[in-house]
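Multiple structures follow.
Read-outs throughout are calculated quantities, based only on the coordinates presented, and are distinct from any laboratory measurement. For clarity, every value in this text was computed on a predicted model and none was experimentally measured. Cβ atoms are built from the backbone, for glycine too; each structure is taken alone.
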Structure I
């Protein structure tokens, strides 16, 4: 269940996304969800905060897609990534003299 400290952390995340929202207002809205898991509320609040249609944090009280996201308990399976290949691994590295020349040229350009 969500504690007040959890609510404050969630509110801080939301205000980082939406600086025009007051942290105290967000904490007030979050009090309605103290029976939910903090992870679920956090995901829902981030969704609501990023949605341009959202005017206030009170939208969290609506039954929107953010709650369906939050109800997902198991993370999805990420596709296997291809082996990373450094296509420049065989490129000769710059010498200290070349590095100094590049830095001098950059300094002269500014």
Structure II
């Protein structure tokens, strides 16, 4: 999702949609064997989110007007560009709907 939604995927095989003004590096957090899970503090959430990173891309550059919602090791892993929220992790692999709630209901506080 994040790679396709970006403005720059740094990969000639990918034609990004340009929905989120970020530059991404595919598999930057490593290959399948390097996949990991982490509790990640996310702006707008009351408690850290259990994030699942599988062959996760890294966000290398964030455009003006893009809000960084979460970082891991100083690198953005969740961003908002206008109405679009994009993550380097897979929120759909958890039972926690808060990232999706943050995307669809940005005006309210999201609690666990």
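The table below lists the values:
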{"quantity": "Which of I, II leads on distance in nm of label points 7 Å out along Cα→Cβ at positions 61 and 101, largest value", "calculated": "I"}
{"quantity": "With Rg/Rh (Cα atoms, Kirkwood Rh) derived as 0.94, matching label from I, II", "calculated": "II"}
{"quantity": "Distance in nm of label points 7 Å out along Cα→Cβ at positions 69 and 93 derived as 1.8 - corresponding label from I, II", "calculated": "II"}
{"quantity": "Entry that produces -2000 once helix-only ellipticity at 222 nm (-39500 (n - 2.57) for each DSSP H run of 4 or more, over all residues; to 500) is calculated, selected from I, II", "calculated": "II"}
